[in-house]
Structure P
Amino acid sequence: MRTDPITPPDLADVIAVPPWCRKRVAKRTPDFEQTYQLLRHIAAGGIRNFMFGGNAEIFHCSLRHYTKLLEWMAGLSEDWWLLPACGPGFGRAQDQAPLLRRLRFPAVMMLPCSDPRTASGLETGLNEIVEAAETPLILYLKDETTLGTDLDAGLDMLGRLVESKACVGIKYAVVRKDPTVDSYLERLLQRVPRERVVSGIGERPAIAHLRTWQLPGFTTGSGCVAPALTRKLFEAGRRGDWMEAERVRQIFLPLEDLRDVWNPARVLHHAVELAGIAKTGPLLPYLSPLTEDQLSQLEPIALALKAST
């Protein structure tokens, strides 16, 4: 595992956000053999940056299993970025902080909170979490109210966190019907360096975010199935070959469409197993497994995406 500080060139890349495999027995205990098999598949396709967050259901895992995951990540010898998530609640993040401090991850992604919050209250809490964990944050912006309902106050607060290096990256995941038109992203980029903001919604808006907004990189869930294809999309965008980038992007849309309808993490969890990449096992509550009919629709799409590489 890489432990050197994250710099802007590190964010100018693709970051995979994989599922976390679990065993079908013993109350969904972690299956690190299968998780490692999945990471090796992704790395073989040219993606060596990993972030365990929503697709790994970090929201709902126990502190005991969270500890096992982070200790396993920290013990891997590969030269990979392996970044965990924490939170989303303040108390939960404080409980996780000693582990983060001990294992010395280069950053931890703060999961988005939907509880009552204000920009100034968040600033206090996030700084205290950084201090306790001795680990800088990657902040996950999932909607315009992630930083509170006062948009200007939230963006000003975020700017201060970046300036103080408490925040070293931003995963921008606000969904737009047309991602080329986004006043919130425009305002965000007026307050924080563009080099610190990555597209956080996978392949669907990736070209718009790379081309129109000149974001340096993007996260991928579906790229866990077809990592070499995601790498092709990114490299085509980097050299300005937008026709080729769009051709590749279209291949992902059947899976992305199902993820949008049935829940992104839920569909990806099953797609990885249906494609024969790794046995992901059961989902954690509060997600339920796909039905047999849904699985029958998903399987040929997952297999076709994997084969397209």
Structure Q
Amino acid sequence: MNERQITVVFQDAQPQRLDRFLAGCLAEYSRSRLQELIRQGHVVVGGQVAAKSGMVLEKPVTVEVFVPATLPSTLEPEQIPLQVVFENQDLIVINKPAGMVVHPAAGHGHGTLVHAVLGHAPEIEGVGGEQRPGIVHRLDKDTSGLILVAKNDQAHRWLQEQFRARRVVKVYLALVDGAPPTPVGRVEAPVGRDPLQRKQMAVVPMQKGREAVSEYRVLERFPEHSLLEVHPLTGRTHQIRVHMAFLGCPVTGDTIYGRRRPTLPLERHFLHAAQLTIHLPGEDQPRTFHAPLPPELAAALEILRR
């Protein structure tokens, strides 16, 4: 496949960022993909290579985008069973098991959700980025539940915008040690890298982290535990686990942010993405998807209820 050249003209009355302008013109490419092309020097503005995605266009100018030929991905599809909750021409909704990493990273070169999805739907290769094709959001390795995967660039862009505008409603079930301070609550605490443990996250001052908001309500109380429904309004790394630990009621089985010795016989932390509501491309009404508690978490609850 040869390099593709796309030419568009900026002539808006209001100044606009280069990446936003291109995202509005080129619906088939996600904004992150366009930002990558800008970083790699494939976007020319008025005859000059664009220096950065945040470059502001202020007067009429011709913008040229040179999309390199697609190279074969280094990712190999793997035939790993997937629990598909829903699938159409644009996306796949998957119930991810605990223990599965979402995309390749150091120490996880095989057996990830991305490898499994490539085996299931080879057409997603290259969508949204070579190493994370189709991925719009993530779940921690040991968090189970619903995750979306885009099957084409237009759907990838659509879904990213839904998350960016906070129109996606995510509901998690979390069993915690102890109890939160109130039956219903809202945590507004910035999350960033832990200054002492760089591989971990922590509640940090705003200037050192990013806005993070979680809402919760108690569903059941037990002598030493509480079952919560948690609704994260933002999507920071480890957000729910960090926020629950910040409240003094860490997620049960979370040996990083909670107790080193789990208070129940669990091989993972008790956090499950149980429900997800989103507008699908081309549909007027939102859809809600559900994933039941996996057997090991349901069994832990039964122990408490007995």
Structure R
Amino acid sequence: MKKLKSRHILGMAHLEPEEITFILDTAESLKEILQRPIKKVPPLRGRTIVHLFFEPSTRTKLSFELAAKRLSADTVSISKGTSSVVKGETLIDTAKNIEAMKPDIIVMRHSMTGAPHLLAKHIDSAVINAGDGINEHPSQALLDLFSVREHFGRIKGLNLTIVGDIAHSRVAHSDIMAFSKMGANVTVCGPATMMPPDIESLGCRTVFDLKEALKDADIVMALRIQKERQGMALFPSEREYAQVFGLNSSIFSLLKKDCVVMHPGPINRGVEMSPEVADSNRSIILDQVTNGVAVRMALFTLLLADSREE
């Protein structure tokens, strides 16, 4: 495969398995750069990448920025508070004004579901969805796939269990589609109030008992409770949630010996995951963070491949 079919990365729903493999293989070849004393190469010198983040972010924003800098691209970051949106400018007008300055890629995070898709319809620059509402977070799913493939040497046939706020998690939605497309078996578990009724249509099974959900799991991913998107309390207390759905040392003892633990961050220690689990030798959470830079380097490289050839 020589190039991606789309000039945007809007969601896992739009990526075919061979495209996913192409991205992961490219990320694998680029990860070596991160181990060098001087972590910078010139492929995207002269290219401009704008990071348009309308929601708070640490890992995702920094990961995208570092990925661009590692490839020698020029970067500009814009937040909601520093944009003209606070003055009443529409999102499309903001994007068109940014595009008038000729960036090559716009990376966007927004609280509104579908915002990056809207952007992609109105501008010529490539758009990468860095998380939209409760919809998708494709680059997170790709780095999760990469991390699992790196650890196990494969994805097909593995059993992934995702635990937590499934209904409001864009990571869950993207990961379910991504891992299912690549041949993994996906189980989701959480309170009934946080489980959308149609979630199995994405390619997973639903279980409400944590011990049952963890049976035969090769990978367990805990999710943060998305309080900012819930609008109302969907469980009695964090303490009760931790007792029923938290990954603690007691639950940890039930896992297969080679089972690994993941989390997209940020972790609420003592709620969805205890410190003992988060910091254990089975945790590949920090590997996810490192691999996020390599995967986003791959996305930039592949999206701009055609323009380099012209």
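What follows draws every value from the coordinates through simple rules; no lab data is involved. What you are looking at is a predicted structure, and each value in this text was computed from that prediction instead of being measured. Cβ atoms are built from the backbone, for glycine too; each structure is taken alone.
A value of 0.10 was computed for FRET efficiency 1/(1 + (r/R0)^6) of positions 67 and 267 (r between Cβ atoms, R0 = 30 Å, to 0.05); which of P, Q, R is the source structure? Computed on structure Q.
Kindly point out which one of P, Q, R the value -15000 was derived from, the read-out being helix-only ellipticity at 222 nm (-39500 (n - 2.57) for each DSSP H run of 4 or more, over all residues; to 500). The read-out comes from structure P.
When mean projected area of the Cα convex hull in nm² is worked out for each of P, Q, R, structure Q gives the greatest result.
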